[in-house]
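Right after this note come the structures.
None of the figures in this text is laboratory data; all of them are computed from the coordinates on show. Source: prediction; values computed, not measured.
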Structure I
Amino acid sequence: MKNPVTLHILVGTTTNTAEYVAQAIEMESADQVDRIEVRLMDGLDASLFEEDAIYLICTATYGTGDVPDNARGLYESLLQAQPLPGGIRYGVIALGDSVYPQTFCNGGQRFDTALRALGATRVGELLCLDASEDPDPETSATRWCRAWLAQALAQEIH
C-alpha cells in the first residue's frame with residue numbers, strides 16, 4: 001500500500017552516476033509512496049526543504065572530498081541557513097571511491113553533517129557506494145532504499 005507522501009531525491013553528480021542511482025530508486029520504489037520527485041541540485045537552496053517531508057540526498061564526492069559542482073550552491077546555503085522546519089526526515093546515499101580513503105564518500109557526509117546541524121532527522125545510516133567495489137550501484141541503492149524508505153515512513157516526527 002502506498003503512503004500519501006512525496007519522496008524528494010536531491011542529486012549531486014559529476015559523471016551522472018548519482019543521477020542513474022536516483023532514477024533506479026524512482027522506478028523501484030514507486031509502489032511505496034504516492035510520488036517520487038528526482039531533482040538535480042543545480043540552482044537549489046535550503047528554502048526547498050518543507051515541513052514534515054522526506055528527502056534522500058544522493059550525491060557523489062568530487063575532487064578532494066568536496067560536493068559536486070552542481071551541489072555546491074545547495075550545500076553552501078545549508079551552511080548559512082537557519083534551522084529547518086520541523087519534521088524533516090532524510091537519508092543519504094554517498095558515492096565515492098575507496099582508492100581515496102581520506103575523502104571516501106565525503107560529499108554525502110558533508111550533507112549529512114549540515115542537515116543534522118539544522119535540526120533535520122536522519123533515518124538509518126548512510127549508504128556509502130564504492131566505485132571500486134560495487135559495479136552495480138543502482139541495484140545496491142534500490143535494495144537499501146526500499147528498507148530505508150519503509151523505516152522513514154514509519155517514523156513520525158513532531
Structure II
Amino acid sequence: MRRVNKDERARISFTLNGRAVAGDAESRMLLTDFLRYVVGATGTHVGCEHGVCGCCTVLIDGAAVRGCLTLAVQAEGRAVTTVEALASPDGSLSALQQAFQQHHALQCGFCTPGILMSFTDYLARNPHPTEDEIRKVLSGHLCRCTGYAGIVAAVLAVSSNLP
C-alpha cells in the first residue's frame with residue numbers, strides 16, 4: 001500500500017452543477033472546503049464540521065451526503081450538485097425554493113441550503129411524503145430560527161404538486 005503524505009496535493013476533477021471543474025486539493029481537504037475555496041461555490045455552508053447539523057449537505061450522483069464528512073478526492077469523476085443548481089439560469093427559483101419562500105421556511109438562511117438539498121434528494125425518491133416522513137428527514141438538520149413548521153408546510157405544499 002502506498003503511503004500518502006498528508007500535505008500531498010492531488011488534481012481532482014468532477015462535474016459541479018452540470019459543468020466540469022478541477023482543482024488541486026490536499027488529500028485531507030474536505031469537499032466543503034474545496035467547493036467554497038477552490039471552485040467558489042459558496043452556497044454550501046459549514047456549521048458543526050461533524051456531520052450533525054446538515055448545513056453542508058450536497059448531492060453526489062444524486063444522493064444527499066454531508067460535505068463536511070466527505071473528502072474532496074472522493075468527488076473525483078462524480079457529479080456534485082449544490083444549492084446553486086436549484087435556481088434556473090435566469091434566476092427563477094425552483095418549486096422547492098418558492099415553497100420555502102411562501103411558507104416562511106427560512107429566516108437567517110444558514111441551514112437552508114443543506115435542507116433544500118436533502119429534500120431535493122428525498123422528493124426525487126419519495127415525491128409524496130407524509131408529515132412524519134418529512135420530520136424524519138428534518139431530524140438530520142439543525143435550524144435555530146424557524147421552528148421547523150414552515151419547512152414542513154413548504155415540503156408538503158411542493159409535494160402536493162408533484163406527479
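Details
- Origin of the value -10000, where helix-only ellipticity at 222 nm (-39500 (n - 2.57) for each DSSP H run of 4 or more, over all residues; to 500) was derived from one of I, II: I
- Identity of the structure behind -0.79 (criterion: log10 I(q)/I(0) by the Debye sum over Cα atoms at q = 0.15 Å⁻¹, calculated), options I, II: II
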